[in-house]
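Participant: Down below are the structures I want you to see.
Nothing in this text is a laboratory measurement; each read-out follows from the coordinates by a stated rule. The model shown is predicted, which means the values in this text are computed figures rather than measured ones. Cβ atoms are built from the backbone, for glycine too; each structure is taken alone.
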Structure I
Amino acid sequence: MGTIRVYYTSVTGSREVRQRQSEVLRILDGNRLKYQLVDVSISERLLQEMRDKAGKPDAIPPQIFNGEEYCGDFEMLHEATENEEVPKFLKMTIVDNMAGGSF
């Protein structure tokens with residue numbers, strides 16, 4: 001499995017973006033998953049990288065990836081959580097899933 005990466009921004013005037021970012025981290029923490037945060041506010045290049053990888057020129061944080069593979073955004077993770085399909089959403093294999101919190 002690749003590293004779970006969450007592209008987020010530490011600088012936003014949007015309460016909705018802040019709330020969605022917090023919820024994504026809460027879900028990942030609740031599933032005992034390790035992840036890497038990538039702050040797109042420190043570089044225009046990182047923001048563009050996130051958008052290019054997501055295939056959406058207007059994508060806004062948070063966006064979630066497993067290695068280089070795009071998993072989805074907040075709405076998609078929220079839906080996966082409701083359907084108890086977080087490992088599937090994160091494109092984790094059975095072996096990854098059995099490893100528990102050792103990611």
Structure II
Amino acid sequence: MEHSFTQEELEGYSWLMRASAENPWNGFWAFIAIVALAVIVFNLGFARKLPVLKMAVIYILLVVGCFVLWFLEFLFGAPMIIVLIISALVLGAYRYRLYRHRQEEQKQG
């Protein structure tokens with residue numbers, strides 16, 4: 001039983017709720033985007049070499065935490081995808097500068 005929403009009914013909802021009302025897969029793809037961006041941010045900023053089982057536990061907990069982020073994006077319209085993109089860009093720039101700084105230190109030392 002599929003319900004068709006009018007524009008007036010959807011006006012007060014977040015962008016993701018409106019997009020999911022049009023196509024239910026949009027919510028799933030938003031969740032996948034949040035998980036992928038969270039993994040990138042985690043690897044750029046916080047990842048260390050750990051045993052495989054510990055890494056599996058960390059990634060499982062990361063996916064569970066991403067559900068909370070998706071819920072905030074879906075229900076309240078919080079810009080979680082945008083925040084994760086900006087975080088990935090900032091951490092990527094930091095890692096690149098750190099890499100260049102270490103290269104220069106090796107040349108001098």
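Participant: On distance in nm of label points 7 Å out along Cα→Cβ at positions 6 and 62, which of the structures labelled I, II is highest?
Facilitator: Details: I: 0.3; II: 4.6.
Sorting by distance in nm of label points 7 Å out along Cα→Cβ at positions 6 and 62 in descending order puts II first.
Participant: Here helix-only ellipticity at 222 nm (-39500 (n - 2.57) for each DSSP H run of 4 or more, over all residues; to 500) was calculated and came to -27000; which of the structures I, II was it taken from?
Facilitator: So the calculation was done on II.
Participant: For distance in nm of label points 7 Å out along Cα→Cβ at positions 30 and 86, find whichever of I, II sits highest and give me its label. Please report the intermediate quantities before stating the final value.
Facilitator: Working: I: 0.7; II: 1.8.
Greatest value across I, II: structure II.
Participant: So distance in nm of label points 7 Å out along Cα→Cβ at positions 14 and 54, computed for just one structure, reads 3.3; which one of I, II is that?
Facilitator: Working: I: 0.8; II: 3.3.
Source structure: II.
Participant: For which of I, II does Cα Rg over 2.2 N^0.38 Å, calculated from the coordinates, equal 1.46?
Facilitator: Details: I: 1.02; II: 1.46.
Only structure II yields this read-out.
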